[in-house]
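Scrolling down, you'll hit the structures one after another.
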Structure 1
Amino acid sequence: MEELVVFGLTKSVGVSNFSISQIERICKMAKHKPVTNQVECLIYCPQKELFDGCKKLEVTLTAYSPIGSPGRPENLKEADEPVALEDPFIQRIAKKYGKTPAQILLRNLIQRGIIVTPKSVTPERIRGNFQVFDFSLSKGEMGYIDQITIQRRYFDMSAMFKDHPERP
C-alpha cells in the first residue's frame with residue numbers, strides 16, 4: 001500500500017477494523033501512516049477509546065454503519081436488538097430540529113469529529129444524509145447521547161479474525 005503512495009497512485013493509506021494496538025504498531029513502522037481507520041461506530045458502539053487513541057496518533061476515525069445498518073438482511077438481525085433509529089431520545093431530538101433520526105445520528109458523530117459513511121440506495125435518503133450541516137446538537141444533547149449505556153455491534157468481525165496472529 002505504501003508503494004501506491006510513492007508511485008502517486010493514491011494520496012494516502014487507510015485501514016479498516018484495526019484496534020488501537022494495531023494502529024500503534026503500524027504507525028511505528030510505516031513510512032506513510034494510515035490517515036483513517038474505518039470501523040463500525042454509532043451511538044450503541046461509540047468507539048470512544050479507539051477514537052481517543054487514533055486522535056493521539058493523528059489518525060481519523062471513519063464510521064461505517066453510523067445509523068445501525070437497518071437495511072442489512074433479516075437473517076443478520078436479532079429479534080430483540082436495539083434499533084438506533086427508534087431510540088426514543090434520538091426521535092425526540094429529531095422532532096425538535098425537524099430532522100430525521102438518521103440525520104441526528106450522523107450529526108452526533110460529525111460533532112464528535114468522526115467521518116461518517118452512511119449507506120443508502122434511496123435518492124431521497126442520500127440527499128437527507130447531506131442535510132446535517134444546517135444545525136448543531138446542544139452540549140446537553142451530545143452529553144446525553146454520550147451517556148447511552150446500550151452496547152451493540154451489528155457486525156461481529158471477531159469470528160472472522162479470531163485466529164489471526166496480529167489480532168489482539
Structure 2
Amino acid sequence: MASGVKVTDEVVAVFNDMKVRKAQANEEEKRKRKKAVLFCMSKDNQCIILEEGKEILLGDLGSTIQDPYHHFVNMLPLNDCRYALYDATYETKESKKEDLVFVFWAPESAPLKSKMIYASSKDAIKKKFTGIKHEWQVNGMEEIKDRRTLADKLGGTTVVTLEGSPL
C-alpha cells in the first residue's frame with residue numbers, strides 16, 4: 001500500500017552525499033561527512049524530511065562522540081517511528097568495509113497511526129535510496145542496542161569489529 005508521501009530533495013541529497021565518498025576529500029570535507037542521519041515525517045504527514053539536529057558528523061567522532069553506534073541508537077525516539085541511514089564501518093576476517101544501512105525504526109511503543117504511516121511510506125524512501133545493500137527493520141531498543149545485531153546484518157560471523165571495537 002502506497003501512502004502518497006513525497007521524499008524531499010534534501011533527503012535525496014543527504015543520501016547521495018553519504019553514498020558517494022570522495023577519495024580526494026580534504027580534511028574539512030571529511031569532517032562534514034555524515035555518519036548517521038534520521039528522517040521523519042513532516043508535521044502534515046505529506047513529506048519525508050531530514051530531522052533537524054539528528055545527525056552524526058565524522059568530525060564529531062573522537063572529540064564529542066566516542067562510540068558512534070551507541071550515539072546513533074540514543075538518537076532514536078523511544079515512542080515514535082523513524083527512518084535512518086547509518087554508515088557502518090566494520091572489518092571482516094578478510095577486509096575493512098563501509099556500508100550504508102537503511103534502518104526502519106518502528107518501536108512497539110509508537111502510536112499505531114505513526115507505525116501505519118511509516119510502514120506505508122517506506123517504499124517511497126527506499127526507491128530514492130538506490131544501491132542500499134542492507135535494510136533493517138527494528139521494533140525495539142533490545143533489538144538494536146547490541147552492536148552484534150548490526151554485525152549480523154552486515155555479514156554475520158565474518159564480522160570481527162564494528163566501529164573499531166571488537167565484537
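Just so you know, all these numbers are worked out from the coordinates, no wet-lab data involved. The structure presented is a predicted model; accordingly, all values stated were derived computationally and were not measured. Cβ atoms are built from the backbone, for glycine too; each structure is taken alone.
To which of 1, 2 does the computed value 21.8 (mean count of other Cβ atoms within 10 Å over residues 39-46) belong? Label of the source structure: 1.
The value 11.6, 32 for Rg and Dmax of the Cα atoms in Å, for residues 79-126 alone was derived from one model only; which of 1, 2 is it? Working through the options, I get structure 1.
For mean count of other Cβ atoms within 10 Å over residues 95-102, the calculated result is 16.2, so let me know which of 1, 2 that is. The read-out comes from structure 1. Which structure, out of 1, 2, was distance in nm of label points 7 Å out along Cα→Cβ at positions 135 and 151 calculated from, if the result is 2.6? The read-out comes from structure 2. Determine which structure produced the value 1.12 for Cα Rg over 2.2 N^0.38 Å, calculated from the coordinates; the candidates are 1, 2. For Cα Rg over 2.2 N^0.38 Å, the value 1.12 is produced by structure 1.
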